[in-house]
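So, here's a batch of structures to check.
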Structure P
Amino acid sequence: MKAAIARRFAAVSRSLSPTVKQRLHQAVPLYQARTRGVRHPQFEYQQALSAAKWAVPGSTAGEHDAMAFYLVAIAGMAELDPKVGALRDSRDRLSELSEEQQLRMQMAMDRLAKTTSTLNNIMKKMSTTAEGIIQNLK
């Protein structure tokens, strides 16, 4: 699943203009503030759509899905990379993790799993939307 998400992220990233990417990067704090402490993928998806619409007004529904996917991905990477990297380094240095470090590692891994799940749900939604558009064109 992670490989599929990485491929999808690369494809979406290539399809977005530098200006749109910059606007989505600027929308990350808004998205993070709205989803802080929330563990419901559908709510996160709706907030990502809202932030994408705010960042790039006038875009189409299909573009919103792609931008929401990109936004969730970059927000997740921005939040998780430093934490997971630091925790992995700490784990490598110490043969036995303290209870506090174990809790931090578990929280970071839970956030990674939640982000992966959200990205997977967005990919499914994009696929459904694309299928609907194709059916409407027929």
Structure Q
Amino acid sequence: MPFNSLKNKTQIMVPISEKSAQFESIVLALFFYKTLTESKLYNIESQNTFANWLDMGVNFDVSNVRDSIHALFRLNDSLDNEANRNIFHTIQTSLNQLADTSMAQTAKLRKMIWIIKDIPSNTTIDNVISEYVKYSKEG
């Protein structure tokens, strides 16, 4: 799934509010990161994979997401372009606005990743948010 698909989706979203735009950006970026790490197409250290975030359980922290994004770019020069930097800049900014403290950000992210793990990797970008809502209601 190319980054351009995610970029195009985030550009055409019509958010109800600023908060929903931040939420959608984080969900889409986390889902994309999940599919990216599952694809094994890029050099990603095991501690920086989406699966490892799940394995960490209560030890997961918002800093794991930030560190993983930085490591992804550090290890994969081919990803270092404006479109990709914009996507991950969006998630960094949205993480800061997700909650006031690192602890609150971590709590929200932990819930998000546990829902996102159930969304099939072949889900189209257009359907990720609706799948997220569906799985969040089931869980």
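A few remarks follow.
- When FRET efficiency 1/(1 + (r/R0)^6) of positions 59 and 115 (r between Cβ atoms, R0 = 25 Å, to 0.05) is calculated for each of structures P, Q, structure Q gives the greatest result.
- A value of 0.50 for FRET efficiency 1/(1 + (r/R0)^6) of positions 27 and 43 (r between Cβ atoms, R0 = 25 Å, to 0.05), calculated from one of P, Q, originates in structure Q.
- Given 15.1 for Kirkwood radius over Cα pairs in Å, calculated: source structure among P, Q: Q
- Value -23000, calculated as helix-only ellipticity at 222 nm (-39500 (n - 2.57) for each DSSP H run of 4 or more, over all residues; to 500), assigned to which of P, Q: Q
- Calculated for structures P, Q, distance in nm of label points 7 Å out along Cα→Cβ at positions 51 and 99 is largest in P.
Taken together, the values in this text are just the output of simple stated rules run on the coordinates, not laboratory data. Note that this is a predicted model, so its numbers are computed, not measured. Cβ atoms are built from the backbone, for glycine too; each structure is taken alone.
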